[in-house]
Structure formats: structure tokens, C-alpha cells
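The next part holds the structures, each set out as C-alpha cells.
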Structure P
């Protein structure tokens, strides 16, 4: 499952769950999340699911989470001295 935007999350979870032959009840039992929450998530009605919930669902579906922040600039790490001023 590849999700580039959060608005794709629910439909991709549903598609993957169904492809694996899992019911919402199965996924709820595997994640500890409620069926109601999973239903709301799959239909786009759950506002802002937590990263922990997304991780649990992804693991239960046999996937992995990869983050890509191409717009974030990273400042160079500060240099360290060895104590003698060099």
C-alpha cells in the first residue's frame, strides 16, 4: 500500500484489508481499535487518526510505514571540538 496523501489512507486500508480477506472485526481484534473507528477511518469520517493508530493498522495488514519529507531542510550538525580549541 502506497499512500502519498492522508486523504488516501482510509480507502487504501479498506482495499488492503479486503484483499487480505479480513473483516473490520478481524482488523479490530488485531489492532485493539474499535470497529466503529476503523469504519470511520475507511470512509474518511475519522478526523486526524494518530500516528500510533496508523502504525498498528499498517502492522496488522503486514505493511510498513516510510516517511518522506522532501520539503524539510536539515541544518548541518554543529561541529564538536576536542576540548583543546582545535
Structure Q
């Protein structure tokens, strides 16, 4: 899952709503078993969105010569978060 917002659109709940919708589609319509999102440590707003949507930070990896946090959620975790 990946998204980018222009500065003037940040802080209005767009990322939260879009992420929630994408997760619902992925788990309920497309039947994916797990979603993975990579985030740089300086992207704290994106990390908050991920955590609020039930993704968990598991580890850090190097991707494109930068450290990224690996955030994941599986189908079971998604069902628990939706209650």
C-alpha cells in the first residue's frame, strides 16, 4: 500500500479514509491475506495512519538505500480491528 499527498491536502483525514477503504477492498473484495507498507522513519504522520488502521510495525529494512519500517496487517488482525 502506498500513497502520497500534496502538502495542502495533509491533515484532513484523506490518508486515513483512503487507507481504510483500500484495506477493506484488499481484505473483503480481493481476498488478500496480508498487506505490507514500508515507511521511512521520518514519515510519522503516515506511521500514525498505519497504526490507527491496525497495521503493526514489525522490523526495519533497507529499501532503495534508505531504512524503512515494515508495517503489516493480516486478514485476522483486520477483522479484530473492525469490531
Structure R
């Protein structure tokens, strides 16, 4: 028998971000009270961004910021050629 577990929408968003931006380690920060805080991405592949750490209040904001980071990194590579 197959068991399906529904994922929370924020877990799905986290999985999609991780799949789409493999050059970053993506996670949720934890506040002092134990609740989830900012959406965080730390750079693992310098070809994928310029800022070492990016923090945003929502998954959508992090996605937009990481897309901008990728564009900035590409522009830098083009300038160095």
C-alpha cells in the first residue's frame, strides 16, 4: 500500500528553491523563540552569485533575489573575459 504524506506549502517552497538554486545552501533561520524566521541562502558556488549570504522574509523574495544574484554573477564573468 502506498502512503502519501502531504507537505506543508513552505516545505514545498523550500524544496523548489533548493532544486532551482543548487549553488546555494537554502534553509529557514530559527528565531530565539524557536519559530521559523527569514529564508536564507548561503553561497556554495561563486559562479551562482556574489553575496555570501542572502536573507529574505518570504520564499518568493528569496527566489527573486537569487535570480538577481545569478544575473550579477553572470555579468561579472562577462566583464572578466
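Read the figures in this text as sums done on the coordinates, not as results from a lab. Just so it is clear, the structure is predicted and the values come from calculations on it, not from any experiment.
To which of P, Q, R does the computed value 98 (volume of the Cα convex hull per residue in Å³) belong?
Numbers: P: 144; Q: 98; R: 108.
Of the structures listed, the value fits Q.
Now a separate question. For which of P, Q, R does relative contact order in percent (Cα under 8 Å, 6 or more apart), calculated from the coordinates, equal 29? Can you show the working numbers first?
Numbers: P: 25; Q: 29; R: 22.
Comparing all candidates, it corresponds to Q.
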